[in-house]
Structure P
Amino acid sequence: MSFTTRLTLQSGDRAVLDSVVDDIKATVSRKGAEMKGPHSSPPERLRVPCYKRPGTGDEESFDDWSYPVYSREIEIVGHDELASAIAHREFPDSIHVEVEVEQIRSMGS
């Protein structure tokens, strides 16, 4: 049986995200595995309210703090050991990683 491993990487620092994705691409290419992606989504802009007096319930606030979140999605087909090694590697603190593993069955199963 074969597996598809989908990695979703997110970060507010696009340069670090692109560096990590390039490193993953190089590793997968060097090992001869099949990879789909990286697929990028439009950046999501998040907003955080900033109140002048915390905990008072006062509605007086500063301007919201906003920041972009960049996202890349990579799929590694087969090569389970390689996909596992990539999913378990140490990523920078600014990178959020989600891993999904899907089992692929052949048509006759």
Structure Q
Amino acid sequence: MSFVTRLTLQSGDRAVLESVVEDISETVSRKGAEMKGPHSSPPERLHVPLHSRPAADDDAEAEPRTFGNWNYTVYSRQIEIVGHDELARSVAGRDFPQSIHVEVEVEQIRSMGS
């Protein structure tokens, strides 16, 4: 019985994301573990309205003034580490830069006939 550890890394800073993914790839290959990826998703462009002030409770009908939108792009990479539980645990538990958001999923794989 083995495990597949799926790491999803997201960041608005593409250079930092690529650096972290490259470091993980080198670590996994140096240890001889099986890795799938990194797989790229299309960049997600987000738009957030900027308000000059929140609407006051007594002024509920007045529309808040906006300054336009704050536009930014989020880049995503996905890596799967097959087996090598200790390596996957150490990679997932490392200190990532603040600009990187990391999600970790662990899936148990059973062999045929088990």
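We did not get these values from a lab; they are worked out from the coordinates using the rules stated. Because the structure is predicted, anything quoted here is derived from the model rather than measured. Cβ atoms are built from the backbone, for glycine too; each structure is taken alone.
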**Prompt:** Any idea which of P, Q comes out highest on distance in nm of label points 7 Å out along Cα→Cβ at positions 6 and 94?
**Reply:** P
**Prompt:** One of P, Q was used to calculate Cα Rg over 2.2 N^0.38 Å, giving 1.53; which?
**Reply:** Q
**Request:** Work out distance in nm of label points 7 Å out along Cα→Cβ at positions 38 and 86 for each of structures P, Q, then name the structure with the largest result.
**Result:** Q
